[in-house]
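A short reminder: the numbers here are calculations on the coordinates, not readings from a lab. Not measured: the values here are computed from a predicted model. Cβ atoms are built from the backbone, for glycine too; each structure is taken alone.
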Structure 1
Amino acid sequence: MSSKTYSPLPNNTIPQSRQGSALMIMIWALLLMSVTVMGVVEYIRYSAEEAALASAEFRALHLAESGLTVGLHPDTRRGDKVLKQKIGTDSGFDVVINYEGARIPINLITDERLSVAVVQLFERWGLNSDEAAVAGESLADWVDRDEDARSNGAEKAFYEGLGVMDLPRNTGFISVDEMLLVRGMGVVDRLKPDWREFFSVFGDGTIDLRTAFKETLIAISGASESDVENYIKRRDGADGIPGTEDDQRISDGEAYRLLNLTGDRAKAMQSILTSDDDLRRITSTGYVGEKRAQIIVVARRGEDRSLTYLARMEE
């Protein structure tokens, strides 16, 4: 019987299978390290970007606050150059001063002149006469103190029929957004998405000739569209932009003449259509690159130059 002789492997010789396993382990280790390093690099990059955005947001808000201080100064007027300031290469602030009287004071809609104007405004926005009457009279029912529904309005019974209790509260609106709860306002929201710009919960019952929108002036005054456009063209100056340096100061008498308001119609408008509004809406926008921060303040300036703040909103 023959026997085989096996020679021992050299001490420095490793089987090929073990060499292959070691190589695979090394490759996987390198891949794992690469993925880990890439993850750390990405995390650092993301954190840096987040920090930069947070810094830009903070700076933009700080610039908006600075602009607000300028806009609230008693000597600052609409159109002053100081309201637009660039600081650095890509940052600064832009301040717009308006009067709250540019907007219809919705909490005073029980005034017949305002209620009629609101209905006419809704019709200009595309509502038919029935839809406009429902929305307008329902707004008045929400504000008045009684529970007697107007012919096209809505009081407690209507809302209870929809399963909504304790509405209307028969007090003034807390915010313009609350108007969406009122019967008929859904149609307004659909046809005129920016309707909020035309209403205020802070107004004193007058409409400001210096800043009111064309549509508002037409609805309130009953003036023709061409007369209102002619007046606004004079009012806003050659650039056609309100709140700039070339805006024209127009007396109420001259404004009435341009709007072709005379006789009894002019007398009826004198207590509602004026330039005496002292309730300012100051919008300050700070920017850093593409980042924006906006602060809106509604404040009343007293005869002693003191300020009474009514609202502050950040966007």
Structure 2
Amino acid sequence: MPARSVLFLGGTGIISSACTARALDQGWEVFVLGRGLSTTRPAPEGCRPLTGDLDDQASFAAAVGDREFDVVADFRAFGPDDVQGRLDLLRGRMGQYVFISSASAYQTPPARLPVVESTPLRNPYWAYSRGKIAAEDLLVRLYRDEALPVTIVRPSHTYDHTSPPFDGGWTVVDRLRRGAQIVVPGDGTSLWTLTHHTDFARAFVGLLGHPAAIGEAFHITSDEWLSWSQIFRTVAEAAGAEPRFVYVSSDAIAEADPDWGASLLGDKAHSMVFDNRKVKALVPGWTASVPFHRGAREIVEWFDADPARQQIDAAFDATMSRLVEAHRRR
């Protein structure tokens, strides 16, 4: 019996790199479409690379050719126009279209916790989330009206060894190590969910080709809930540093840096914890198994293995210093 085939649109990102590896391990024939090779997260050996530009429909069509796929997993669609372009080319040539949305699409701030898949979708703060919501609306309409075989997956904050889990990335770790004060949004007590990309991948691949996943939406997250103060302290411990915190409101951060503020007010400023019973029912035995204290060590070890990776964002560093100084004056 031939292996089932899956096309990953984007297969070398934080989340998708683990998913391609897991799909290969589970015996799938894995195609990965992208513009070229990634040096940070190269596609695993055994993948079948297709070179094309998803923003250029002719390039996309040439890369795919006349192939058909059991599953198309789309990590690179950010709004309804992106989704429509995929469907214009691949509809009728795939058994399941898996759209990777975002848990930031859920009602923000949430009216009740934990978040479940039926929690309303509404985020007036972040354009990224509104684009994902609009794409979901299109797909749900096509499923209802035309039986499009769609599955929607909403990752929350998923990380790997290359991605410190806060705005500023390695710049924050650098500040920790040199004893500079760190801005923690709010009062540091809001709860957040961090999911290791390998944990996400094990559940995600379990949904591929699953008939009961058609027409459904799922989030996939860890069941470990941490406050932001705990998250910063965990990274500081992994980096061998003693943290010095300054607590600043997300509104004040947004005034100083609108992009940073949008990612907070539209996502990270609010407690977000999730009920994962729905995905667990379809992927028996799955649970997230990588605690963040282990993931934090992976991050620090990866950056320390090559100092060239330790890039500092001078503008972000300066913004954090200004916020610290403003707090000191107050």
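Work out which structure the value 1.00 belongs to, where FRET efficiency 1/(1 + (r/R0)^6) of positions 81 and 305 (r between Cβ atoms, R0 = 41 Å, to 0.05) was derived from one of 1, 2.
Source structure: 1.
Can you say which of 1, 2 returns -13500 when helix-only ellipticity at 222 nm (-39500 (n - 2.57) for each DSSP H run of 4 or more, over all residues; to 500) is computed?
The structure behind it is 1.
Quick check: 0.25 is what I get for FRET efficiency 1/(1 + (r/R0)^6) of positions 145 and 217 (r between Cβ atoms, R0 = 25 Å, to 0.05), calculated from one of 1, 2. Which structure matches?
1
When you work out distance in nm of label points 7 Å out along Cα→Cβ at positions 33 and 209 for each of the structures 1, 2, which one comes out largest?
1
Any idea which of 1, 2 comes out highest on relative contact order in percent (Cα under 8 Å, 6 or more apart)?
1
When mean projected area of the Cα convex hull in nm² is computed for each of 1, 2, which one produces 34.6?
Traced to structure 1.
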